[in-house]
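What follows draws every value from the coordinates through simple rules; no lab data is involved. Quick caveat: nothing in here was measured; it's all calculated off a predicted structure. Cβ atoms are built from the backbone, for glycine too; each structure is taken alone.
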Structure 1
Amino acid sequence: MSQTVDTLLARIRELQQGLQDELEEKRAEFRYRLVAGRARFEEEVLARHRALRVSLLGFLASPRPLFILTAPVIYALILPVVLLDLFVAIYQAICFPVYGIDKVRRGDHVVIDRHQLAYLNGLQKLNCIYCGYANGVLALAREVAARTEQYWCPIKHARRVADPHALYGNFTDFGDAEGFRARQSALRSDLRRIRGR
């Protein structure tokens, strides 16, 4: 891998750490802490949040009628998302041990916590649960697919990829046959050491 790519990947990791540091500052600013994975706000903040909650009737009265009519379309996706979740779990359970790939931890991607916010009404909380689950399952599936891709075909595309996954930068360049043959074994070994992703 070129030194430029190594430098860029190091910069990405540095920026990701900066983002985490910024999120820690926001926890202090909005006066909450995480206790056993659950957000705990100070009582004064919690009371202010409850006072700002829009009632369910008020919430339902405000959107355009077309917004309400599209809700069944949005929620119809729950079935394919649940099926994807199930198939990804089965795939990982069967294939990853055979390939020697560390399994992706579901809890690192499927994060459902926004329903804990007191300034959301019941429907908003349900929406947040749905979005957290659906986007989390898609992120989980992407990471499983990325690890599979690194194992079987860690080659960059000839064309630009709009939003490459986190492992993509380590892949060999398109057209680098020698690099592919030389690095494939090492890239497979790297998958046995992925932790905290």
Structure 2
Amino acid sequence: MEARQVLEILRIAERLKDTTRHCTTSRGRPESVAEHSWMLALTVFLLRDALEEEFPQLDVDRVIEMCLIHDLGEAFTGDIPTFDKTAADEKTEEKLLSDWVDSLSEPLRGRMQALYQEMAERATAEARVYKALDGMEALVQHNLSPIETWTEGEYALNMTYTDDRVGFSRVLAALRQEIRADTVEKIRAAGKAVPGEG
């Protein structure tokens, strides 16, 4: 790839450093999309050995690639929280991202198109691992953020979000269980009722 194209791609991707998400950091500062993507990729790196033991054929580097590019569409649309995002929002983001990816030169264009298609179809272990961890990273960040920044609906959402994505993996199911335990502890420490209990 030519140096100029690398710089142009980074110019677009850099927008994600200033694109904030609904969640905050542990100090209460709005989290950026770039920070979310970094933490997600780091999570895969940390789980590499366990994932490769559970799924010997898993291409962990491919999962990390998915994590790094998964939210590039938000460089064009901004972030819309999962509980507010509509089908129309998703379609707009997909179109803008697709148009941008189509403008890239080969072989990068084909590689990114293949990754995005695989992520959308979620038929491979790599895509399922990425998608499960994408949701769980948001839960981890909520558990790290001040509970005062949570919306009322997030108490229940943090108890169940991504449960439907982890059943295929003992590693991911165990991580989800630990995240839920942290959520319960955080809610109780705030003197709030834990959704689903009594």
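Comparing distance in nm of label points 7 Å out along Cα→Cβ at positions 10 and 170 across 1, 2, which structure shows the greatest value?
If we compare distance in nm of label points 7 Å out along Cα→Cβ at positions 10 and 170 over 1, 2, the biggest value is for 2.
Once FRET efficiency 1/(1 + (r/R0)^6) of positions 114 and 146 (r between Cβ atoms, R0 = 25 Å, to 0.05) is calculated for every structure in 1, 2, which label goes with the largest value? Don't skip to the end; give the middle numbers.
Details: 1: 0.45; 2: 0.05.
Sorting by FRET efficiency 1/(1 + (r/R0)^6) of positions 114 and 146 (r between Cβ atoms, R0 = 25 Å, to 0.05) in descending order puts 1 first.
Give the label, chosen from 1, 2, of the structure having the highest value of FRET efficiency 1/(1 + (r/R0)^6) of positions 42 and 162 (r between Cβ atoms, R0 = 41 Å, to 0.05). All intermediate terms of the calculation are to be shown ahead of the outcome.
Numbers: 1: 0.50; 2: 1.00.
Largest one: structure 2.
Given a value of 161 for volume of the Cα convex hull per residue in Å³, point me to the structure among 1, 2 it was derived from. Don't skip to the answer; put the middle values down first.
On the way: 1: 161; 2: 127.
Traced to structure 1.
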